[in-house]
Each structure stands twice: as structure tokens, then as C-alpha cells.
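Only the coordinates and a few stated rules stand behind these numbers; no lab work does. Since this is a predicted model, take the numbers as computed values, not measurements. Cβ atoms are built from the backbone, for glycine too; each structure is taken alone.
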Structure P
Amino acid sequence: MCVSPVIGKRKGSHSPYYSIPGGHLDAGETFENCAIREIQEESGLTIKDPRVIAVTNNLDDTFFQEGKHYISIVLLATDFSGEHTVMEPVKCEGWLWCDPAHLPTPHFGASQSAVDRYLRGVFYFQ
């Protein structure tokens with residue numbers, strides 16, 4: 001099964017890159033609850049039953065170039081409701097569904113790595 005990810009065009013920080021939704025864990029939060037919250041906050045979509053599909057070590061992306069080292073826990077949800085909408089207009093210009101094999105450019109490094117792992121069916125690689 002190939003899923004069409006929702007992609008946002010960043011505004012402000014790391015503009016003009018496109019990216020899948022994401023964010024940081026709140027204290028005590030599970031990966032799954034974080035994904036549900038972040039996607040709702042950013043896109044207005046309500047997802048159900050997200051599952052961890054990959055881990056990325058973001059060595060070649062914008063964060064690393066800024067002197068920060070991040071890892072990403074990548075989750076997939078195929079059950080969702082609602083329509084995507086811009087919930088944070090200072091951070092995002094808009095949302096679109098796209099073919100994961102043909103992501104819009106320029107694309108944010110951590111997001112590209114996450115989608116690559118999904119397409120390859122690989123949990124982790126350097």
C-alpha cells in the first residue's frame with residue numbers, strides 16, 4: 001500500500017521548504033499521542049492509530065547545518081478524518097496531498113529522509 005502524505009510548505013523558519021507535519025514531544029507524551037496532537041495542531045486533520053515505521057538520524061539536513069543534531073521518529077497513519085487547513089499561518093503557507101515518490105521541492109531534509117524510509121520499507125539506515 002502506498003500512502004499519499006500531506007505536505008506543508010513552510011513559512012518563517014526553514015522557508016521555503018516543503019515538509020510532512022512534525023514537532024517535538026511534550027514531557028511524558030508517547031510518540032503516537034505526539035503525532036496525533038501535532039497533526040491536529042498543524043493541519044486540522046484527525047488521525048487514528050499511528051504506528052512507528054522508521055527512525056532517522058538527521059546528519060545531512062538543515063538542523064545539523066545549524067549545529068543541532070536531531071533524530072526523527074517516523075509514524076504512519078492511514079485512518080484520518082477532516083480536511084487539511086492552515087492552522088498555523090505564521091508557520092505554513094498551505095497543505096497538499098502528493099505522491100511520496102515525487103515530493104515537491106525544495107524539500108526539508110528530515111522530511112525527505114522519513115519518506116525515503118517509508119518508500120524503501122526500511123526502519124533505519126545511515
Structure Q
Amino acid sequence: MIYNKLLDFPENFLWGASTSAYQVEGAWNEEGKTSSIIDIYEHPEGYEDFTIASDHYHRFREDIALFAKMGLKAYRFSIAWSRIIPNDDQKVNRLGVEHYRDVIEECKKYNIEHIVTMYHFDLP
């Protein structure tokens with residue numbers, strides 16, 4: 001089936017955006033986050049790492065507002081394990097949990113369905 005315009009899609013089609021924590025958050029060493037396997041990966045010369053990325057960790061509110069302005073109805077994002085359970089002692093980092101709670105609440109504010117994945121490049 002070929003769709004020529006958005007109106008041709010079924011009404012219940014879920015338009016959305018997706019990200020991975022490592023690729024967008026930045027803030028790789030803030031508020032208790034520790035390194036993940038991808039943080040210590042050696043990047044080829046001429047390639048950037050994602051220590052800053054698009055700074056979604058600090059800018060998620062404006063990013064989600066832009067999603068809403070674009071008419072998106074869903075946001076699939078990943079949770080960085082190394083942000084919520086940063087050490088071998090298995091203690092939960094309250095600040096990491098609060099961050100993702102805030103992301104979810106911001107999605108709800110704009111009636112954007114949140115879809116969460118627990119792994120995307122960043123095993124602790």
C-alpha cells in the first residue's frame with residue numbers, strides 16, 4: 001500500500017520518535033552515572049563519542065515539547081542501566097530513577113505514549 005500523505009494512514013497509526021540513552025543523553029558522568037561498555041569503546045580517529053551527544057539529559061523537556069509540536073504520539077527511549085544501577089553493589093541511583101520518571105511525566109504532559117527499552121548499546 002502506498003501512502004501519499006499523512007491523512008492516508010490509519011487513525012490509530014502510532015507516529016513517534018525513538019532514541020537510545022547513549023546516543024542522545026550525554027551527561028555521561030553526571031549525577032551518579034558510571035561508564036558503560038560503550039563509554040569505554042575506542043572510537044576510530046575522526047569519530048566523536050557521545051559524552052555530550054544532543055544533551056537530551058538536560059534538554060528532554062524541550063525535546064518532548066518539539067515532539068508534541070510535530071504531532072508525534074509516541075516516544076521510545078532506552079534507560080541507561082549505568083545511570084540507575086551504576087555500581088556492582090546493586091544500589092539504585094535515586095537521581096537516575098528520578099530523571100527517567102521526569103521523562104515519563106513530560107511525555108504524559110503532552111499525551112505522548114512512552115515506550116521504554118532497558119538495553120540499547122550501554123550494558124554496565
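Between structures P, Q, the greatest calculated value of FRET efficiency 1/(1 + (r/R0)^6) of positions 81 and 113 (r between Cβ atoms, R0 = 25 Å, to 0.05) is seen in Q. One of P, Q was used to compute Rg and Dmax of the Cα atoms in Å, and the result was 13.6, 37. Which label is that? Computed on structure P. When distance in nm of label points 7 Å out along Cα→Cβ at positions 9 and 33 is computed across structures P, Q, the figure 2.8 traces back to Q.
Which structure, out of P, Q, was helix-only ellipticity at 222 nm (-39500 (n - 2.57) for each DSSP H run of 4 or more, over all residues; to 500) derived from, given a value of -6500? Going label by label, the one that fits is P. Sorting P, Q by distance in nm of label points 7 Å out along Cα→Cβ at positions 41 and 73 from high to low puts Q first, with the largest value.
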